[in-house]
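What follows draws every value from the coordinates through simple rules; no lab data is involved. Predicted, not measured: the structure shown is a model, and the values here were computed from it. Cβ atoms are built from the backbone, for glycine too; each structure is taken alone.
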Structure P
Amino acid sequence: MRQPHLTSLELCAGAGGQALGLERAGFTPLALIENDRDACATLRTNREQWNVLQEDLLTFDPDEHPHLYDVDLVAAGPPRVKPVADGKERPQDREARALLEATVYLAHAVQPRALLIENVADLVESPKLTDLRKFVHEELEHLGYGVHSKVLDAADFGVPQERRQGFFVALRGPYADRFRWPEAVGSPTPTVGEMLGASMAERGWPHAAAWAKHANRPAPTIVGGSKGRGGADLGQKGSKAAWARLGVNGESLGDAVPAEDFPWLPDAENRKLLPKLTIPQVAALQAFPADWTLEGLKTSRFRQVGHASPPPVAEAVGRAIADALALQAEAHP
């Protein structure tokens with residue numbers, strides 16, 4: 001039995017994948033903080049009732065928003081933290097670390113009952129990020145939180161994509177011992193073909209069924225790139241090769257699914273002869289609902305999707321947090 005009217009504060013909200021999953025888990029956001037204009041427009045378009053604040057988390061002052069104090073959950077999806085290669089830290093790497101630290105420091109001020117941080121698996125398991133993990137644990141444990149960390153694969157929660165996500169869940173002392181990580185859903189992971197076969201046939205492409213049969217595995221991890229890097233494509237060399245094995249041209253995103261006269265040449269050496277995915281199709285592979293509208297130009301919309309946390313995973317973790325809070329309330333009425 002979950003508590004009614006659980007509240008949340010969403011940080012680095014992006015296109016709303018995590019917020020949508022937490023909404024399904026029973027959390028009502030009091031505010032969503034995001035600095036990207038297009039992502040803010042996406043949030044407002046899909047949820048007019050959400051309080052979307054276009055602000056920089058690094059300069060956000062909770063004293064200006066006193067209704068956010070003592071919120072049940074602070075949930076954050078900051079930019080992906082990467083191990084520094086060859087000691088060369090890029091500006092975006094420094095920003096990602098600063099935003100992670102700002103998330104933890106905000107917990108000092110807001111004092112939520114629970115804190116959720118979603119990021120890449122490396123943040124939880126890479127030896128090169130030990131310093132950041134130590135920072136998270138020490139700061140939160142000093143405040144009286146019990147900290148749990150784990151890597152979850154979105155494919156275990158019904159998402160048609162192999163996407164390993166790193167999570168920190170911290171709960172105030174009374175609640176921490178009741179938290180249990182969600183278990184895999186148990187049903188087979190949908191394949192790319194099962195998820196997108198119908199949409200590939202929308203313009204009469206006669207080979208859609210053959211393509212769907214060929215695309216018989218979950219998608220590789222969808223990446224959205226950074227604002228300083230190129231346009232909308234499905235990743236670097238290795239990722240594009242994996243997409244090609246599924247019958248997808250990963251060099252760029254398409255504006256429409258294949259028409260009637262588009263060929264089906266799965267064994268062609270030229271990957272550009274394979275069909276491209278559209279942004280709605282990529283959003284479907286991230287398990288966004290079909291009616292979730294993305295705002296902005298093509299590259300911006302793709303980045304919003306690529307950086308998102310798939311809603312079913314956020315929902316599963318959110319339900320686990322809600323259960324821990326509810327169980328403790330039952331034990332101490």
Structure Q
Amino acid sequence: MRPISMTRRAILAAAAATLSFGSMAQADGHQVVDSIHFLIPGGAGGGWDGTARGTGEALTNSGLVGQTSYENMSGGGGGKAIGYLIENAESNHGTLMVNSTPIVIRSLTGVFPQNFRDLTLVAGTIGDYATIVVGKDSPINSMDDFIAAYKADSSGTAIGGGSVPGGMDHLVAAMVMKAAGEDPTAVKYIPYDAGGDAMAALLSGEITALSTGFSEAIDLANAGEVKIIGVTAPERVATFPDAQTMKEQGIDTEFVNWRGFFAAPGLPEDKLAMYQDALAKMYDTAEWEEVRARNGWVNIHNNGDDFLSFLENQEQVMGDLMRELGFL
């Protein structure tokens with residue numbers, strides 16, 4: 001699948017090792033960058049973690065990058081890693097930080113004082129649909145079942161997520177509940193620091209349902225550990241075709257979360273170009289297609305000014321939506 005640009009509709013519907021840059025390419029004309037260090041603003045098992053490691057896997061296995069390393073830096077809803085990247089900019093010019101829609105949402109809500117304009121924008125790379133899942137032993141098998149349980153006992157029907165209150169997982173849950181005719185501000189939402197922790201809470205019975213990324217739920221659903229009861233895709237996703245969309249179940253909600261990469265402020269233009277070149281070439285490799293298909297991601301590709309325009313548009317659209325839902 002070739003990269004596609006995400007539209008306004010899709011938005012609505014949807015320490016560190018130093019990078020050693022050698023020549024722009026090796027003698028075979030294939031390798032673009034010697035090594036990349038990925039900074040991940042959340043814990044293991046979450047969407048950021050999977051995106052960074054999956055991208056690194058494709059880049060190294062395809063030979064575009066010589067080697068990769070990874071660092072998880074949780075805290076502050078992602079703000080700790082952003083602050084670290086900015087405050088140690090010169091020593092971090094060899095680092096790519098993964099992020100996604102929450103960098104927009106959390107700056108709007110003041111979770112951290114920085115926003116995407118304080119970083120070097122490298123590229124948006126993928127999209128991931130959102131989903132609501134329940135545990136394998138739950139009596140809930142569909143969104144109709146979940147809404148019925150919520151109406152019967154709203155305070156005892158908690159939805160968890162790997163983001164702060166008012167963050168993306170919370171916002172998706174509120175969007176879904178609003179579309180189902182419920183008060184989106186009344187939903188009992190329990191936050192966890194990362195998707196992995198939130199999934200553990202679901203499996204232990206601490207929460208009734210989980211709002212999470214579709215790619216994060218697929219492996220556990222395939223293993224029979226969870227049931228996917230609704231996906232915010234416009235149509236069923238080939239990676240897990242048994243999962244019904246929200247729209248199929250009468251809930252008019254679509255949403256896709258972009259993910260992409262940022263660098264420290266002041267990154268030299270030649271180094272930025274090398275990063276962007278490696279990521280652009282990645283889409284044409286079989287190694288990337290294997291990772292993409294395995295995770296159920298949608299290809300997107302926004303470089304430089306296009307990425308900036310995309311983020312500014314999302315900031316406006318999501319801000320309007322959050323104000324409508326009472327989160328701002």
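Observations, loosely collected:
- Across the set P, Q, distance in nm of label points 7 Å out along Cα→Cβ at positions 252 and 308 reaches its highest value in structure Q.
- Which of P, Q leads on distance in nm of label points 7 Å out along Cα→Cβ at positions 284 and 316, largest value: Q
- Test item: mean count of other Cβ atoms within 10 Å over residues 36-43 calculated as 25.1, pick one of P, Q: Q
- Of the structures P, Q, the one that 113 was derived from, the read-out being volume of the Cα convex hull per residue in Å³, for residues 100-267 alone: Q
- Computing mean count of other Cβ atoms within 10 Å over residues 116-123 across structures P, Q gives 23.1 for structure P.
- Taking mean count of other Cβ atoms within 10 Å over residues 148-155 as the criterion, the top-ranked structure out of P, Q is P, with the highest value.
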